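Okay, got some structures for you below.
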Structure I
Amino acid sequence: MAGKLLYEGKAKKIFETEHPYEVEVYFKDDATAFNGAKKGQIDSKGVLNNAISSMFFELLEANGVKSHFIKKIDERVMLVKKLKIIQIEVVVRNIAAGSLSQRIGWTEGKLLPCPVVEFYYKDDDLGDPLINDYHVAAMGLATPEELAFLAKESLKVNEILKAHLLGRKVKLVDFKLEYGKSDQEILLGDEISPDTCRFWDSETNLKLDKDRFRRDLGGVEEAYQEIYDRLKG
């Protein structure tokens, strides 16, 4: 890698570069679920997630969404702008699934009348709890203007990705986004992949994401490869 290891998370390693405002992101094959309670490896996950995320970031950039992405360096590494991460995870939901189904009692697979935006406090020790605007204000995580931007930008991402994926016979069920600041500008960060999104086949509702790992459904590697193949065309 270019320089010393700055941070290692559950799915990625961050390395310094010669440029103080850029870092390299290395995508691992490690897989976790339920806040790290379940651990494993998914063969070639890092390679596929790097490629899938790169394609999504390029698509979003072409449609006016700014991100930390600079370029894909090799099969496991991308070069990105260094961000000061905002400690809020933004989740956008189009179809009831996962924790939303459990919380509101809607059957998994029920189409939501409109997209639902949720905020979660980014803290592994606390299990990334669900928070609202008042929590954000009390904790000083973002200004009202910044929070409004996160919601608006995430809904824009949703519309772009939904349309793109439907053309490849994939439903975008829900997804998680993270943002950070680079020279006071808020940019989309992290990754967009089967690790952070729920993807279902639009005809069969076959799960093509990390739920196959979470729920021991099998065919995990094949699901990630299928998403890559459909995006690649």
Structure II
Amino acid sequence: MNKWIIISIFLTLLLASCEKDQIGRYDLERYVYFTMTEEQDTVLSFANYPGKDAHELSFEVNLMGQLLTSPLAFKLEVVDSLTTASPEQYDFDAAPYFGANQNKDTISVTLKKNAALKDTEETLVIAVAANENFAPGFVGKRYITIRFGDKDAAPLWWDATFRIYFGPWSPVKLDALIACTGINDFSGVEEPVLRKYAIQLKKYIKDNGITDNGAEIIIPVN
């Protein structure tokens, strides 16, 4: 047989094999990544949750690639080199399922309080790792960092929107807010309601002569 015919047959088989391999890999090219960037640390203090020995946090994850027809497990792991927390201080599912027919899902991480947190802040870093179903997604969104302790610190919900109505956080202001409203978690509260509570707090501080170490407590709303 002419050697050029043999070469042609060999190249045809090789290309077909490569094409089949590429299709197979394409079918498996699904990626999971966090919505938060790796620069956005989550900071939690148990001091803001009196009486609670554990606190659950939720984090959004995203799917890049073809939607699932049935739930599939992805892999999470602790980054030991960046983590100071001991395994007794946290809990999460290392093989959670990503739901079918959706491009977003959530994972839960439970933090546990102990006496040592009064004196130190611990760090927990959790990363998406590769398994048979998924690979880690975008660089910069492959892990989350959680810092937690039991010292006075701003609650997670005291964010930029909350500061519009209540100003900068302070322990005295937080204590007054809880005493005034009877609420210790303002997660998800709509802005008109926040404004109502800010006006209520401003009056409460004035009526009770509350100061922050002698300094006036500023509430921005009028």
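Annotations for the structure displayed:
- Test item: mean count of other Cβ atoms within 10 Å over residues 65-72 calculated as 13.1, pick one of I, II: II
- Given 23 for relative contact order in percent (Cα under 8 Å, 6 or more apart), calculated: source structure among I, II: II
- Looking across I, II, the calculation of percent of Cα pairs over 16 Å apart, for residues 49-160 alone that yields 69 traces back to I.
- For FRET efficiency 1/(1 + (r/R0)^6) of positions 129 and 177 (r between Cβ atoms, R0 = 41 Å, to 0.05) computed as 1.00, the structure of I, II it came from: I
- Origin of the derived value 7, 24, 23, 19, 12, 6, 4, 3, 2, 0, 0 (P(r) over Cα pairs in 10 Å bins from 0, in percent; candidates I, II): II
- The maximum of FRET efficiency 1/(1 + (r/R0)^6) of positions 41 and 153 (r between Cβ atoms, R0 = 35 Å, to 0.05) over structures I, II, that is, the highest value, falls on II.
Each value in this text was obtained by applying a stated rule to the coordinates, not by laboratory testing. Model, not experiment: these values are computed from the prediction. Cβ atoms are built from the backbone, for glycine too; each structure is taken alone.
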